[in-house]
Structure 1
Amino acid sequence: MKAIILVGGYGTRLRPLTLTVPKPMVEFGNQPMITHQIEALAEAGVTDIVLAVSYKAEVMENLLEEYKARFGINITCSKEEEPLGTAGPLKLAESVLKKDDSPFFVLNSDVICDYPFKDLIKFHQKHGAAGTIVATKVDEPSKYGVIVHDRDTPDLIDRFVEKPVEFVGNRINAGMYILNPSVLDLIELKPTSIEKETFPILVEQKQLYSFDLEGYWMDVGQPKDFLTGTCLFLSSLSRRKPEKMCNEKFVHQGNVLVDPSAKIHPNALIGPNVVIGPGVVIGDGARIQRSVILANSQVKDHAWVKSTIVGWNSTIGKWARTEGCTVLGDDVEIKNEIYVNGAKVLPHKSIGVNVEKESIIM
């Protein structure tokens, strides 16, 4: 089995974090985002993975040897000289994806869920068509492109309806597919959309099915969804692997994941839905809710941190308060007693005045 992960471009929606590292390397649940996918693919029997990259490819390549040894699989980078959309990268990696007759997975790198790859393989092989899209159910389908099924054949896709005004279904594309190598013959090596150009051909040929995803799903490519996805991930992790969750006395409530190297004052109150990375220091009386504190950052005494992503090597001062989906880049300092609401702060900045409205601090 093979897989290609569409690592994509500049990660502009997740700035300022992606000004420091490529989006797939931003830690989600205390490991690089892409690691969750590679680990799940390896467990499903995938032996060859292609990372389709165009931005900071050399940084991604530095991880490859570690992943090869850790998961026992072949990982290669396929670098785009120009952005090729969501289908072009498949054609560029054709030599790997067509190395044998087995189907291959296609994943968007910022999708987080309980990856059902083993069940997906069985489903794909059972219906025998060329492609399968993983579908997830949503409450407001009018915001998305909706999958509509054939009336006579269960799970066979009849058409897609973009942002429907009237209800036609509640299943949307979850950004994960399994395709037969023959699909590559439909793709040219140029900027191409698999959703808008390749899938409609397969639908017309009655060769595209959908597979319902059970459990949670989130595209974590922007800060508010990154935080929501963290909550969903922690809830899932607490059910699947409760031994990984922190239960120290500073955990006030809810699901909390703490790296063993972090130092947290016993009088701090953490939770619900908090991830604390390696080398982090949390002070006396600090209060943290629904936030991610990345490596080597400090939250000083009596600070209040809510709905915030604290970038690497950053400091939140004593009695300071952050909330409203605030994101601090690398090496940011929030001075003592400062209030920050909804700011996106670029790396290496120091904030000494209150920021009361959503803004970008350059």
Structure 2
Amino acid sequence: MIKKIFLAVITLTFIVACSSSSSDDSPSVSPDNFDRGALLTNLADNIIIPAYQDLSEKLTTLTADKDAFIADANQTNLDNLRASWLEAYKVWQHVEMFNIGKAEELTYSFQMNIYPVSTTDVEANISAGNADLTHVNNNDAVGFPAVDYMLYGVADSDAAILTKYEDDKYKAYLSDLVNQMESLTETVLTDWTSSYRATFVSSTSNTVTSSLNKFVNDYIFYFEKSLRANKFGIPGGVFSTDPLPEKVEAFYNQEVSKTLALEALAAFQNTLNGTYYSTSATGESFKTYLTELERTDLSTLLNTRIDAARAKVNLLDDNFYSQVNSDNVKMTEAYDALQLVVVSLKVDMLQAFNVSVDYVDADGD
């Protein structure tokens, strides 16, 4: 009899233990009644589409200035072309994070802003005269970095650059670069305004493939890799034995790396807070989502850390190449400040939204 009672107690203990283990494996998620559709609608209608529309307009201007330069390669037309390149490049900083839909399908960002540019590939393409610029092997020979090289790096002085453009092959390659950028952007924008917008805003569930889950992952990936690592960490030598100043964004212009980085940081923060593109109005956002989840502390911390990172970036020289060479400590301090934002995003915000990371982190942070 005692033996039977003992066995019964053991069995009951086993059942309770298994039940407890099963419960521990299932995360406790607070009820989430936030209107994800409203957030997606604000993203699409007031942030993403307007930014693409502005980029499309800026690239139309770039194309017109490119055509004028090709027709008459003089200093005035070169200056105009350089100015429109920079204006378009600044707006690009507002759309690069939106790697979803047609942009993801086309690997749009790879064809618009892979740097450092391979000057070897560019020059080989110019010599060949018939390169397929859409081929994956040419991702480092197209887009804004390639135009940077074509406008600032093909020779040592403006006079010598203008002489280069007496060669029709240089004119043809510059034209092809800009035309491709404009065409790709128009394709992505048209997809958003014709069909993808409805798909995006209607996908409100909390699943791996839903719009917000994918967007949150792309948004964080962009900050971690394209902004923090590419603009600061890689040239600052965070991932290598020595600094790599030649890997800064807009290397050949030499004077706008900081401008582009600050533009990107502002765009990222505006998206966090649901701020409309080019205005101060706001709508539903990651910030209001966190408020709904009673995590106002986290949205406040994110904004505080982004502001602190901006303060560090503002201490840098306009020319990041010079900054790395003269005082790289300031560059790595900016990186460290950005890394604190990554922690809040990748751990705390994802946990609050009950979203899992969908990409592989390979740089050990």
Structure 3
Amino acid sequence: MITRKLFPVTDRALKEFPAVALLGPRQSGKTTLAKALAQARVASLYLDLERPSELAKLADPELFLSRHSDKLVVLDEIQRAPELFAVLRALIDEKRTAGRFLLLGSASPQLLRQASESLAGRIGFLELAPFDVSEIVPGPEQLQNFWLRGGYPPSWLAPSNAVSLRWRESFITTHLERDIPSFGIRIPGMTLHRFWRMIAHLHGQPWNASRLAASFGVSAPTVQHYLDILEATYMLRRLPPLHANLGKRLVKSPKVYLRDSGILHALLNIRDQDDLAGHPIVGASWEGWVLEQVVQILGQQWELSFYRTASGAELDIVAERGQQRMAFEIKLSSAPLLTKGFWSALSDLKPEKTFVIAPVTSAYPLTPGVEVIPATGLADCLATL
């Protein structure tokens, strides 16, 4: 049993806010985490709003929920009943105590806006992503498997790569045919699936809506809308370029990554480590996998971007928090070689620390302030920052 690191964070938030929203993609473990939190309390009530029998109990939500004002009420798949937000606000204002409601959402384009407007000042937001390297703590021999399968619990814990791949293929189909339509989005599943696969082939590249629209046969605003859908449902991450007044010509387009490496590999029909090693996407896949680990380990306090100038200076990740600045370069090599552009970028940005993340077995310094570290040691290296 893997204990999710968000358990104590969510528990603490429930002691501070009347309502806590735990958001993230389907099958990332939100329900399991919520039930564990509920069991740790004296009294709790769990309602799955995907079940008609549970939803029927909320025909008069104010009356029903008022009867359980002394319990932690968990409302799973809250985006299926957005009308509840106004009721929750009234109930919280009537009895403003911490830990009354835990709301679980599998992402909805309207969810954050509705909750923010209805429950402003009454709710804390948390995101539960699939497993990251700090939770799995893979050994060097397990790292390849974790990268191949991604972090969704059913995929990572599957008994074989074949079973894992079948689960991920089913997840993609369900997301397109059931989940996205349930958010009120009316786009044919085949259309969005084709777009998703095109994005998989462009994984880690700068976003160019006009070029992709021409390839896809639609307008640039249409492909932008498709991108927004995948981002809003936690399937995709846009990494913005660093905006800094350095007197340099900077790249202005964001880079686009699929958030889970296992989903990326399923879309590209990569079945095992041999397929992955020989695929043209292998370097970009590793870069995206490491990026997601850094995002999850550093948390929301850090702002992440990439740095690239017209003259070729480049850093894969720049992390900033207040006046602090760190840099990360990602290399798929046991003996990483760093380019002139890397050293030029360090000269431009002057980060306090720079990490080169690679599939090495142990950390070692390159120069003062620049250290090569193993991907498996990311959590330990970043824990004290």
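Values quoted throughout were computed directly from the atomic coordinates according to the rules given, and no laboratory measurement underlies them. These numbers were taken from a predicted model, which means no experiment stands behind them. Cβ atoms are built from the backbone, for glycine too; each structure is taken alone.
To which of 1, 2, 3 does the computed value -18500 (helix-only ellipticity at 222 nm (-39500 (n - 2.57) for each DSSP H run of 4 or more, over all residues; to 500)) belong?
2
Suppose you compute Cα extents along the principal axes in Å for every structure in 1, 2, 3: which one lands on 67, 47, 47? All intermediate terms of the calculation are to be shown ahead of the outcome.
Numbers: 1: 63, 46, 40; 2: 104, 48, 40; 3: 67, 47, 47.
Value 67, 47, 47 for Cα extents along the principal axes in Å corresponds to 3 out of 1, 2, 3.
Out of 1, 2, 3, which one gives 3.8 for distance in nm of label points 7 Å out along Cα→Cβ at positions 103 and 215 as computed from the coordinates?
3
Kindly point out which one of 1, 2, 3 the value 24, 20, 16 was derived from, the read-out being semi-axes √(5λ) of the Cα gyration tensor in Å, for residues 175-310 alone.
3
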